[in-house]
Structures are given as structure tokens and as C-alpha cells.
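Derivation of every value follows stated rules applied to the coordinates shown; laboratory data play no part. For clarity, every value in this text was computed on a predicted model and none was experimentally measured. Cβ atoms are built from the backbone, for glycine too; each structure is taken alone.
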Structure P
Amino acid sequence: MRTIRAIFRLLANFMIIPKFRHYLLKLSGIYIGRDAFINMNVIFVDSYKKGLIKIGNRVAIAPGSILIATSNPNNSALNKNEQYCIDGEIIIEDDSWIGAGVIIMPNVKIGKCSIIGSGSIVIKNVDDFAIMVGSPAKKIGMTIKN
């Protein structure tokens, strides 16, 4: 099954039509909510495990962003030590905006209506309505609540 998901993901990377890109990403194991927009050149690192990455409704993800839900040292001797092998969910809640080149690490939840500024590295959970920037991302403000 992972091989099939990998093929769908590869095809999604080259799909210029957003609806088809989203469809292929869903087939590859990523949950994508209604009216979300995922630009081209977004990288998902999840070892093609279904359900590790969940993207809410009306979320916008800009080009060059990387969502890392799984990480390990591959063929290194370090791979024998489980503390270096990480699998964790990434959840981006409704109406959030992820800027260009953002990196989101495992076990991170981004709250609803949040903005993550371009080039930021998110290593911990983000509150609802937060504006975060930097490396590591720090809160600099709040979005307007409806």
C-alpha cells in the first residue's frame, strides 16, 4: 500500500490543477478538508503512513513548505536507537495560513485561524488565532476573532 501512496504523492507533485493535486494527495494518505488550498512544491514527509497529516477546512499552504511527520536517521547506526525515530501527527486546523517555506515538525497542532510567517520553523503547538514567525516560531500577535 505504501508504494501506491508514494506513486500518488509523486503524481501530485507535478499536478498543476489544484483539485486534482488535492485528490492525489488524499489518495496518498493525507487528510485534506473542504476548500483547502495546497500549492505546488509542498513536501509531505510521513513515510506514506495514512492519517499522520491532517489539514483542515479552508487552510492555505504556500509553496516550499515542508510538513515533517516522520523523521529518522535512515541507514545510519543511529537508526537502531528508537529515540531518534519520530512519528507524530501534524494537525492544521481550519482557516489557518501557512506561509512560503515554513517547516512544521512532528507532533505539532496549529490552531484555527492562525498565521505562520514565511520561513518559520514550527516545533511546538500553536494557539488558535496566533501569528507566529521565526526559527523557532514565536508568537508576535493575534489574528482578528470573528
Structure Q
Amino acid sequence: MKDIFAISFGFVGCIIVTALGGWDTALQTLLIFMAVDFVSGLVLAGVFKRSHKTEGGALSSRCCWRGIAKKVMQLLIVLTAQQIDIMIGSDFVRLAVIIAFLTGELISITENAGLMGIPIPPAISRALDVLNSKGGDRRDART
């Protein structure tokens, strides 16, 4: 039974990764950033109780599920970008989408770290201010 589960899990994983354009550095980095952002959000809310997503700043299962749903949606957008690349015969669209999502994840990770009291180097703070001013305040987009 264990072998059937492992083979099935591997098969499904292979199909998903292939649909997302293959296991490359870009996809690997995006998945790592997504995981770090999710864990840092859990730590921020669960340990530090400073989340902007709940009134008391504490952990909320509803917010967790929303975060997971948003990350799944990001991967569906990567899937869509991959299909566009296949259609036009390029690899530009998928990579551009991944880079955009990486930027958002990095901003969120840095915000979480700052709310935990971890000092953020001034160069990163300035870069985040520039990104936030050009793209709007990300906290408004997150509910």
C-alpha cells in the first residue's frame, strides 16, 4: 500500500510540475519563497501575534486557508503563462510571471521579518518602499 501511495504521489507531482513548465530554478525558487512566506506568516501570527490580517494579530485558520488559496492561484497563473509560452513558442511569459510573484513574496517575507522585530537593512527598506509605491500597498490587496 505504501508503494502505491508513493508512486501515485510521484506521478501526480510529475504531472503538475510538467504542466508548470518543468522543474527549473525559477519554479524551485518560487516554491521556496512561497513556503518561507507562509511559514513566516504563521510564526508572525502564532508566536509574535502581530499579523495585520486579524484584529488581535493572532493566528487564524481562515487567514491560513486564504493564504494557501492565493498561493494555489499564483501557481495557476504560472500554469496559464506556461501555456501562453507554448502557444507563442517562447519562455518569456512564464519567467516574467514567476519573477513578479517572487518580488511579491520577497516583499511579504521582509514585511513579516520587520514585524517580528528583525532589523531590515536600509537598502532593502528603500527598495521595498520603491516597489510598494509603484505597486500600491500590498497589505491593502491582502485581506
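To which of P, Q does the computed value 2.6 (distance in nm of label points 7 Å out along Cα→Cβ at positions 69 and 101) belong? The value was obtained from structure P.
When you work out Kirkwood radius over Cα pairs in Å for each of the structures P, Q, which one comes out largest? Greatest value across P, Q: structure Q.
When distance in nm of label points 7 Å out along Cα→Cβ at positions 93 and 117 is worked out for each of P, Q, structure Q gives the greatest result.
As an exercise: distance in nm of label points 7 Å out along Cα→Cβ at positions 37 and 85, calculated from one structure in P, Q, equals 4.0. Which structure is it? Corresponding structure: P. To test your reading of the models, identify which of P, Q gives -4500 for helix-only ellipticity at 222 nm (-39500 (n - 2.57) for each DSSP H run of 4 or more, over all residues; to 500) when calculated. Answer for the origin of the read-out: P.
Here the criterion is relative contact order in percent (Cα under 8 Å, 6 or more apart), and among P, Q the highest value is seen for Q. Quick check: 3.0 is what I get for distance in nm of label points 7 Å out along Cα→Cβ at positions 21 and 133, calculated from one of P, Q. Which structure matches? It was calculated from structure Q.
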